[in-house]
1. For FRET efficiency 1/(1 + (r/R0)^6) of positions 101 and 261 (r between Cβ atoms, R0 = 25 Å, to 0.05), which of the structures 1, 2 scores highest?
2. Which structure, out of 1, 2, was volume of the Cα convex hull per residue in Å³ calculated from, if the result is 187?
3. Using FRET efficiency 1/(1 + (r/R0)^6) of positions 133 and 205 (r between Cβ atoms, R0 = 25 Å, to 0.05) as the calculated read-out, with 0.95 as its value, let me know the right label among 1, 2.
4. Given that Kirkwood radius over Cα pairs in Å, for residues 37-220 alone, derived from a single structure, equals 18.2, which label among 1, 2 identifies that structure?
5. A value of -20500 was computed for helix-only ellipticity at 222 nm (-39500 (n - 2.57) for each DSSP H run of 4 or more, over all residues; to 500); which of 1, 2 is the source structure?
6. When distance in nm of label points 7 Å out along Cα→Cβ at positions 61 and 253 is computed for each of 1, 2, which one produces 5.2?
7. For which of the structures 1, 2 does the calculation of relative contact order in percent (Cα under 8 Å, 6 or more apart) return 21?
Structure 1
Amino acid sequence: MNLNFHINFTHKYLLWVFYFHRQTFDSMINKWFDNKVIQVDEINKDKIDWLRIIPFIFIHISCVAVIWVGTSTTAVIICMLSYLIRMFAITAFYHRYFSHKTFKTHKIIQTIFAAIGATATQRGPIWWAAHHRHHHLHADDEADTHSPRHGFIHSHMHWFLKLKNFRTETKRVKDLNQYPELRFIDRYDIIFPIIFAILLFVLGSFLNTFYPSLNTSGWQLVVWGYFISTVLLSHVTYCINSLAHVFGSRSYETDDDSRNNFVLAILTLGEGWHNNHHCSPGSVKQGFKWWQIDISFYVIKLMEKCGLVWDLKYPNKRLLKNKLIGGKV
């Protein structure tokens, strides 16, 4: 009888352990794939949800796989193209279009670039725009979610790892929330990087089979075209929050610490002219002078000529003149 008791107890205990871990595992998977299941614990809202950010950590660790997959000219080219295309989707559409509505476009173009932007693994367009609009309302004051005044690490990436910043504040983006396709991309944003990685694997496998002289493979293109490219893209983008409010020059008087930084402008396709942007956030171009290179704006202008975008908004010259520091740039 004693033996039967222990057997029954052990059986129930193992079932409980299995059920508990199964529930935890299911909850974790749901958190990764469906942003609607995010629940904010008001007591622990400033803490990092480590289970939720496992994919973020995994992306960084996976770059080490370059040791095994090696490198090739093809892989590096794919890495650069992946970086540039997705950076443009972030800068031109997530930022200038979704966040600031600096131009208009067709619904299909809006959806395509929302999906491409999601492959950059910086969440969905509605989430991104909601946080960015909040930033402009409170730039560098106490309510700013990612001001460098709260520390470099915080402004660079700690802010979006916090539990309280996972959910999408739809009240700030009612204009975007009306589109079901954008809501879908925003809710299931992790699906798009996965699809992108699969396509890179298929491309690499195809090239390996039919063009072996290129010395590439499916896994090599995944590592270079997705993991390495995404890590570079992500941290360069984060630098606009963490560095472009600290290092650089100020041409215009604004209520924040925004600065123009030439290096960041090149790396982010024009976003580094950050003081310009905070002076006139509704402008489609951020390089106001001929020498301020703004690649995203040049591509948007090309799209305008092709009829893909229209009604581009430009900075108010009188406003720029009034806010000019020292009467010269």
Structure 2
Amino acid sequence: MVTSPEVLTEPRPRTAGAARSRGTGPRRGAAKGRSVNLFYLPAAALFLIFTVYPLVRGVLLSFQKWDGYSPDTTFTGLSNYAHLFTDAVFTDSLLNTFIYGVGSTIIQQIIGLALAVALDRKMRGRTIARAIIYLPVLVSPVIMGTMYYFLFQYNDGSINDLIVALGGHKLAFFNNSTFAIAIVVIVNSLQFVGVSMVIYLAGLQSIPAELHEAAMLDGARGWRRFLAVTVPLLRPAFATSIVLNLIGGLKLFDVIKVLTGGGPGYSTNSLSTLIGVEYFDNQDAGYAAAMGVALFAIIAVFTLLLNKALNRRNLEA
């Protein structure tokens, strides 16, 4: 018996009852979509409560005069923002914030990339070495700052004890703002260099081995192969690492409070620590809120511009 092709290819009509019996009807699909959307509600509620609401409250508070404790507030308009442009302490803290952010970012990229290249090779103990380098990231910045404080403190500090044992004189590291700022940058960089290392390791391991082999056949070896093959293909890793490190450095708080306390005077404060000083010590919550809004705007603008620049370079490459 021969069956015609039309019989084999012609689809059978599906009835509405069959569609409903298999659960593919429009009502069943809409109900399923609504039930899935319910799972977003807890995350959305937490985001609104702990992110959106404090942000809105902070912006509104920046237009008011408030001591942070009493129920009475006074609307002052843009006076808090106008004060930012005439406040020398704010200007110095803003400069320190850029130093912490940019300085830490540069150091972490250099050391992180060097460690990633070294530990990407086949060698004994590289897994343990990676874990040891990344371990400080898991430590609280307060604990890390306390550990380094005992190294650099004037009395009974390990570094000063070593200097005295070698016949030198003690150094008051934290009494000099230049030394203190440099120490904060170094400590923050050493703690979070593991983040850059992991990002660059992921980027290196995503580069096909055939490209390195082709470059070696063309005579590119050592630094020439690294600059011609590795660096261009690490552009996405560069973008991710730089943005994350820069954001972390611009909002640095814990290490500064533990190591220097913002001193001597206000000379080592970042905007984050100065906000705490204005709110709790000077009891000027409105002005502190204006500083917080300014810090938020600075980080947002820096991040957007940096992302745009890095993405443009990635597209050009």
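No lab work stands behind these numbers, since they all come straight from the coordinates. Predicted, not measured: the structure shown is a model, and the values here were computed from it. Cβ atoms are built from the backbone, for glycine too; each structure is taken alone.
1. 2
2. 1
3. It must be structure 2, since only it matches.
4. The value was obtained from structure 1.
5. The value was obtained from structure 2.
6. Label of the originating structure: 1.
7. Label of the originating structure: 1.
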